[in-house]
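K.L.:
Pasting the structures in now, so scroll down.
Any read-out appearing in this document is the output of simple, stated calculations on the displayed coordinates, not a laboratory observation. Note that this is a predicted model, so its numbers are computed, not measured. Cβ atoms are built from the backbone, for glycine too; each structure is taken alone.
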Structure 1
Amino acid sequence: MSFVFQAEVRTDMGKGASRRLRHADLVPAIVYGADKEAVTLTLDHKKLIIAQENPAFYSDVLTLVVNGEEMKVKVKDIQRHPVKPKLVHLDFVRA
């Protein structure tokens, strides 16, 4: 199965900015690895919740489309809300 997600580069950082994103139904994320600089992103929460129900989401190579460019990544870490069925933050590593 192929997973493709639209992502936007984050410019505002910090706890308050992340809370505003989550309130707007977005998930903060970061992509790192492959001897390149880390890129902070935002992704759509609803699409991620649906995709993470499939076990292949955790092992397959995912495609993130950022500013028209495709990035191949794998899920490295997911932080979930302790009570609610929500994703708090995702870490991706370049594939």
Structure 2
Amino acid sequence: MARFDVYLTADGQQYLLDCQSDWLDHFNTRFMVPLVADKQATNIQRLHPELQVRGTSFIMATHLASAVPTKELGQKVASLQDQEYSITNALDTLIGTW
């Protein structure tokens, strides 16, 4: 698993963005942020950047970040490494380093 990879949940219902450091692969959980349809989230641009997965726009629901057991993750569907700046800004906004 790699930071900024996107996974489907095991049930195929939700996209989750992996935001955990690759140095912490030994845990059986990952720090994940749900990606939601634009209409499902208040779009506070810095906290909720718009990201593209498989040609569809999603909002990074940073305020819903949580630890997710790796057994609940399905297949990797994308890497958003090229969006590192927006993702990191959203995480910094969430934890208060505005």
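K.L.:
If distance in nm of label points 7 Å out along Cα→Cβ at positions 11 and 75 computes to 3.1, which of 1, 2 did it come from?
P.N.:
That value comes from structure 1.
K.L.:
With distance in nm of label points 7 Å out along Cα→Cβ at positions 19 and 35 computed per structure, which member of 1, 2 shows the largest figure? Spell out each step's value before the answer.
P.N.:
Values: 1: 4.1; 2: 1.5.
Greatest value across 1, 2: structure 1.
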